[in-house]
Structure I
Amino acid sequence: MAESQSLVPVAAIVDLILGFVTIALVRRSGEKEWVEKFAGLLIGWILVLKGLEYTFTSVMETIVANEGLWIIDSSNNLQDSFFRFAQRTCKTISILLLVFLPFIYPYPILQRKWNIKVVTASICVLSLILSTISILTDYRHSDGEWFMLIPGMMILVLVYIRFLLMEIETGENSHRRMSLVAGLLLIAMLGEQMTYWLAQVISINNDFLARFAVEWSLWEPSTFGWLGTNLVLSMGASTILILLFFESWRTYHMGISGFSIIVYLVGIVGFTAGIVDYAIMDTVRSCVETECESFPAAFEIWYDFTSETLVYLFTPLIFMYILLNFDIIDSDASENRWLTRIMVILMLLIVSSSVIELLQSFLPVPEMISSAALAMVVAIFIGWEERIMTNLMREGDTVSQKLMEMDELILLKIDERDYDIMSASMASVVFFSLIICALYSAVI
């Protein structure tokens, strides 16, 4: 049996590759409407920031030789390190990008010529302010930024419900495109929290948070930060319950779909996780009542194969599916097609090899068998490359085409330089934020 391996380095590689390739492909998609181009840049930078966040996390894991969730405590000197500050800064900026994405895609609330300028300026200013405040307050108010996600989540949920009801009422499959992309974005944003939905409903997540506050002695959240953590858990729980209800209703009227199966799987995982969490409550409360007891090995394996796998491996694949299937990037152009194919095959191979390695970490599988399995996966991907690409590519109208048919999209003439300015601004903000982290870690 191999030693358990962390998925964080794999997630860093996947997100960085997918993020930079997405930004490059969006810049080559000159004929796309502003909705797709703006959304593509936002998604690309979200992936880049998540990749940087996981990179710094991976470095800290390597330093302390610890693959657990809480890797910074009073037993090591990483609490004042550049890597800790940089990791939290990248997380904050990525959350801000998630905050503004629902206002642009799939149903653009902001439809003005100045929207790119205003959104870019808002993200940059808030990133610098929140990152600096977080560093100076030792992250006591960290996770309070989740409050800003409430309007965006409400927009996505309302878009999902509206177009799902329209599909059931009219029977037009084109409405499914809008509800599908809204639902996928909800899972991509809150997938991890969705797997804790039952634990949140029966109010045992607070016991886990209390354990972490004791076990991880440096985590001393303020009331605002604690409320932010509970808020995002509640958003995940309420969102998956909404998806379960309406997907069940749609399945009754229209039949089951691939997205319905995904929603049911996430719901089942969350239900099972809630039961498992309840079963180990004595271990969870041991930190508060006596001394911390270790979680059972089976619980760690369950966590690796559910929440961790969803966050680190499947979330970037969901974003990749949205980019390709909803034609955000012009993958049909000759200069883009080869890069798109390389990106897809590379992403699938990395994820597949990581899953095989994860299985090998707790199953007594010889290395020769795992190598043979990986070779089979490579052969399948190469042989079915055309079929995989065909299934991932656009199957219907883009979001902008659907909204134009409904006369609900303003065709804005946005200067191409605005997109370049946005990317340059994001790169500058990330650079200067990391400089602040480096300077602060050097002087304290």
Structure II
Amino acid sequence: MTRSSSTTGSLPTADELAVPLRRNLRFQLLWGGAAASTLGMQVSDTAFPLLLLAMTGSSTLAGAFGAAQLGASVLFGLHAGVVADRHDRRRILIAADTVRLLAALSVPLAMALGRLTVAHTLLVAVVIGASVAYAGPVRLLAVRSVVAPAQLRQALAQDEARMSGAALAGPPLAGLLLGAGRCVPFLGAALTSLLSLTAACLVRFPRHAETGAGAAAAPSDPRRGGGALAGFRHLLGDRTLRATLLVVLGVNLAGSASVLPVMVLLRGEGTSSGGIGLALAGEAVGAMAGALLVSRLHRLTGPGRLLLAVAWSAVPLFVAPLLPGGAVTVFASLLMMGLGVPALRVMIDILIFQQVAEELRGRVIAATMTLFTAGVPAGLLGSGILLDHVAPGTALTVLAALLALWLLPATLDRRLRGARWPS
């Protein structure tokens, strides 16, 4: 049997899983599809607000696209975990990519007909957010099913590089495509959805959770596994997992809340819009570099100490933009902050997702993604309220102080500090 015939036409064998990642066609196809999907999302996240701003002149409506998309991801997140645990995962991924493709195509079609409205674009935001909620857990489950356990950390690090690369390339690509024509970014987003859909159709991976004798009954028994909130109960029921998630959630909240004060600070210093964009790209550049450091950082220390070290390093970096240097200082501070992010994301996968029972894994992944997704709009809203009352420099100082206070209980937790990597 040739590698090309066995790679996509049947489920992976133990020999296929053992090949190096660069020769694992299943993994590379999934990775390529996910990279295309993420790039399309980044293009859409930039192009849609700009389109709404041009259509209405309202910054509120421009921001409503992101709010609607994130809201849909949070709203559908819990149900997505249940679906991933109980139904055909490959079909879920194909369906989610198909829906996103159709939603993206509807925009240039409406433009051509002269029928594009604000309500249409916001509906597309909801559809995209829901499709991401359903596809996200399945993609993570698919990746771990096509690589050997010993290669999982390397595979996840490569996935982090994909996310960071898309975050870096997406916004400028959206601007470039928008300059070529109003409908071009959305045709580009549709193309990335098509590439992602093609990869999902080509790659075969286990359709359901492998649960021994009960696996066959999983899709048809809606009560099995404790319901939609089982993922949250698992996360909150373990002291170490609870502390880990709280630390990451705190960093995530503070990080999302710091973006607006940094933008206002740079704008007040006379930095151009392009300069602000380049400065904010520092985090993506740092994360791309950090993806290469994941294995080294994981060997250097235990998960609890690594978590606390990365989290505490963010505290002074939040106030670093107040130092002289303007956009260069912001870029450098965000780059330093981004270096540890991939190691934390892979750590969460290894400590939480890898250790949970297979029949519950989709709900645990969805619960974790829902918590972190909800943190983004909460942080943005909080920073907006804060900036209504204080200067941006003061806001950054307050965020750094609040994060330090948030981290104190976890820092004093001996069990978290002494946590070890699973064998």
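Since every read-out is calculated from the coordinates, none of them should be taken as a lab result. None of the values given here were measured: they were computed from a predicted structure. Cβ atoms are built from the backbone, for glycine too; each structure is taken alone.
When log10 I(q)/I(0) by the Debye sum over Cα atoms at q = 0.12, 0.13, 0.14, 0.16 Å⁻¹, for residues 252-355 alone is computed across structures I, II, the figure -0.43, -0.49, -0.56, -0.70 traces back to II. Calculated for structures I, II, distance in nm of label points 7 Å out along Cα→Cβ at positions 188 and 308 is largest in II.
Match the computed value 55, 43, 16 of Cα extents along the principal axes in Å, for residues 116-203 alone to one of the structures I, II, and report its label. Derived from I, not from the others.
Computing distance in nm of label points 7 Å out along Cα→Cβ at positions 92 and 132 gives 1.8 for which of I, II? Traced to structure II. Using the calculated result 33, 29, 20 for semi-axes √(5λ) of the Cα gyration tensor in Å, pick out the matching structure from I, II. Considering all the candidates, the number was obtained from II.
Tell me which structure, out of I, II, gives 0.10 once FRET efficiency 1/(1 + (r/R0)^6) of positions 284 and 412 (r between Cβ atoms, R0 = 35 Å, to 0.05) is calculated. For FRET efficiency 1/(1 + (r/R0)^6) of positions 284 and 412 (r between Cβ atoms, R0 = 35 Å, to 0.05), the value 0.10 is produced by structure I.
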